[in-house]
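Asks: Take a look at these structures.
We did not get these values from a lab; they are worked out from the coordinates using the rules stated. Owing to the predicted nature of the structure, the values given are computational and were not obtained by experimental measurement. Cβ atoms are built from the backbone, for glycine too; each structure is taken alone.
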Structure P
Amino acid sequence: MAKLDWIEIVDRALVRVDLLADRFRKTPRRRLAFVPEALTPVDPFGAPPTPLAADKPPPAPPVVKPLGDPGLPAQIFGKRTDDASGRAVMVFREASITARMIELDDPDHRDYENRLIRETKRYEMPWVFLRGEYIGGFNELAAMAKKGELTKRAGGES
């Protein structure tokens, strides 16, 4: 027998052993339906690929919407589980001012917390905005309510 014949015999035997072992495995082995062609390596000394859109200007950066909305009397960025956020809502209710609570636990608003920290340089919750202007957190809001400035700054609308 030629050497090639022995290799084929051993190869067939190994395939049969593998198929027999598949019966005892929890998940059978995955097999390729075909052998893919080898990829041709890129020549490191060749010419660099030309950019496809060399004549097009770079895309414009996305427009970032400001955090505070000047059309709303008050906005509170916080979490329902945060005591200070709940107290800020109560201050606005006592002053009869409609405040919009932006829930930072909501998956749609998760990126707001990082923006708030970066833009306000403040880590504590809540972040309070009056007519689109950042005023601070609960302590600043309570001080404004105590002085009576809250209704003037929020526009007195309910």
Structure Q
Amino acid sequence: MHILSEERINALIAEPKPEPSGLEPLGVMTQRNQHYRKDFRIVAPSGNEFLLAIRRSALNVLDFSVIIGYQLPHLHTVFRLRRYNGKSHPHTNTIERQTFYDFHFHTATERYQRPGFREEHFALVTGRYQNLEGAIQCMLDDCGFRTPSPQLPLRWEQE
């Protein structure tokens, strides 16, 4: 088990990452069982590798997840940094003994890793999104994604 510190987690979340093409609009997703899915491999300018995984139920539009994970070097393990979930199930923050049923996002914490919980077990309620597209936008806004700057013309033409 690899435990990442709060400082390392926050640095990885904030690290500049290129926005993958084919994300907005999302386009075709692959169906497996009762879910649609699409994955993106992202290599940051630093060389760090990330995985963006999008999941959506074929049966319930409120059942979705947008996950950004860090590929641990030299391992076949993805450390989940953030997970933006729909409103399809209750969640309990075990340490705080707090349960809620709402749109929420999970974030990796050192304190949940130490006793053996999944790294991104801790979650917070959010009103920032109400659908999959909104959750994708929140993840892009929160997790260091940079859209390419529009190219300016080489010279300005006067009319």
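Asks: Given a value of 0.7 for distance in nm of label points 7 Å out along Cα→Cβ at positions 65 and 89, calculated from one of P, Q, which structure does it belong to? Mind showing how you got there, number by number?
Replies: Numbers: P: 2.1; Q: 0.7.
Working through the options, I get structure Q.
Asks: Where does the value 0.35 come from, among P, Q, when FRET efficiency 1/(1 + (r/R0)^6) of positions 57 and 81 (r between Cβ atoms, R0 = 41 Å, to 0.05) is the thing being computed?
Replies: Details: P: 0.35; Q: 0.95.
Of the options listed, only P reproduces it.
Asks: Could you tell me which structure in P, Q was used to calculate Rg/Rh (Cα atoms, Kirkwood Rh), for residues 25-96 alone as 1.03? Kindly include the intermediate steps, with their values, before the conclusion.
Replies: Values: P: 1.42; Q: 1.03.
It was calculated from structure Q.
Asks: Sticking with this structure for a sec: Which structure, out of P, Q, was mean count of other Cβ atoms within 10 Å over residues 9-16 calculated from, if the result is 15.8? Walk me through the intermediate numbers first.
Replies: Numbers: P: 10.1; Q: 15.8.
Going through each structure in turn, the value belongs to Q.
Asks: Right, here's the next one. Given that helix-only ellipticity at 222 nm (-39500 (n - 2.57) for each DSSP H run of 4 or more, over all residues; to 500), derived from a single structure, equals -4000, which label among P, Q identifies that structure? Working shown, then result.
Replies: Values: P: -11500; Q: -4000.
Clearly, the read-out refers to Q.
Asks: Here FRET efficiency 1/(1 + (r/R0)^6) of positions 17 and 129 (r between Cβ atoms, R0 = 25 Å, to 0.05) was calculated and came to 0.00; which of the structures P, Q was it taken from?
Replies: Values: P: 0.00; Q: 0.80.
Here the read-out was taken from P.
Asks: Here is a further query. Computing distance in nm of label points 7 Å out along Cα→Cβ at positions 41 and 113 for each of P, Q, which one ends up highest?
Replies: On the way: P: 4.8; Q: 2.4.
Checked P, Q; max of distance in nm of label points 7 Å out along Cα→Cβ at positions 41 and 113 sits with P.
Asks: Out of P, Q, which one gives -0.33 for log10 I(q)/I(0) by the Debye sum over Cα atoms at q = 0.09 Å⁻¹ as computed from the coordinates? Present the calculation step by step, with values, prior to reporting the outcome.
Replies: Details: P: -0.58; Q: -0.33.
Structure of origin is Q.
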